[in-house]
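Just so you know, all these numbers are worked out from the coordinates, no wet-lab data involved. The structure displayed is predicted, hence computed values, not measured ones.
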Structure P
Amino acid sequence: SLTTFDGSRRAFRSQGIYELSSPCPGLPDTIPWFRVVAVVQACQGKVESVNQVHIFFKDGLVTLSSEHGVWVNGIHVALPAELSASVSIHKNPDGSVSVNQKAGVQVWLDPQGKL
């Protein structure tokens with residue numbers, strides 16, 4: 001399932017690759033570029049969770065997996081980790097992993113695949 005910045009919750013109804021967020025074209029260069037893509041696959045016949053989320057930044061890529069950890073630019077990393085001076089990744093007390101960009105982008109994935 002997906003919970004957005006305004007608290008709305010949505011369930012994924014079918015497996016696939018979903019582009020969840022990116023800046024609108026034409027925004028000023030002062031707004032950092034990013035893109036969030038979720039991979040949803042059926043597990044035991046149910047499509048309820050995010051298996052992976054890919055967060056693209058100008059400086060590189062962070063991949064979170066609900067089962068297999070965290071990758072930065074394709075390399076498996078231990079947490080906490082950094083993609084750049086403006087993007088950090090850490091594990092939260094509840095077991096979820098969060099990616100934080102200083103400009104305001106925040107993405108969390110918990111072990112059950114809730115994004």
Structure Q
Amino acid sequence: MAPEESTFPLRLTEAQRRVIAPLLPHLKPHLLLDQPKGHTVRFTLAQLSEMARVCQSAVPQAATGMERNSLRLVVHAAQHAVEKFGAGMIHRIPVGERLYQFKITLQGIRPPIWRRILVKD
């Protein structure tokens with residue numbers, strides 16, 4: 001991964017990280033296998049796409065129901081992240097959903113009095 005590439009967060013449980021590790025050995029350093037519980041791991045869009053594709057193809061061959069369920073959840077999370085952060089969608093909020101926030105504080109008054117105002121336009 002080149003340092004200038006953007007990375008995006010993906011929250012994975014310990015079980016999900018352990019199921020992914022043998023399928024994508026080049027991602028092992030990113031998976032934090034030595035740490036328990038869920039962690040948010042950062043991946044590039046290419047890694048997320050590859051993860052979704054590889055895990056999707058591994059679901060039918062999963063040995064146990066736990067592995068199958070973990071793989072399905074990883075596929076869903078990775079596909080959702082690719083859709084959310086994919087080309088043309090990176091950090092953009094649709095115009096209809098944008099809110100602007102203003103904080104107005106009255107000067108020369110103790111204690112300070114302020115209001116937060118949210119507007120769409």
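20.7, 70 is what came out when Rg and Dmax of the Cα atoms in Å was calculated for one structure; which of P, Q is it?
Q
Match the computed value 0 of helix-only ellipticity at 222 nm (-39500 (n - 2.57) for each DSSP H run of 4 or more, over all residues; to 500) to one of the structures P, Q, and report its label.
Of the options listed, only P reproduces it.
Given a value of 22 for relative contact order in percent (Cα under 8 Å, 6 or more apart), point me to the structure among P, Q it was derived from.
Here the read-out was taken from Q.
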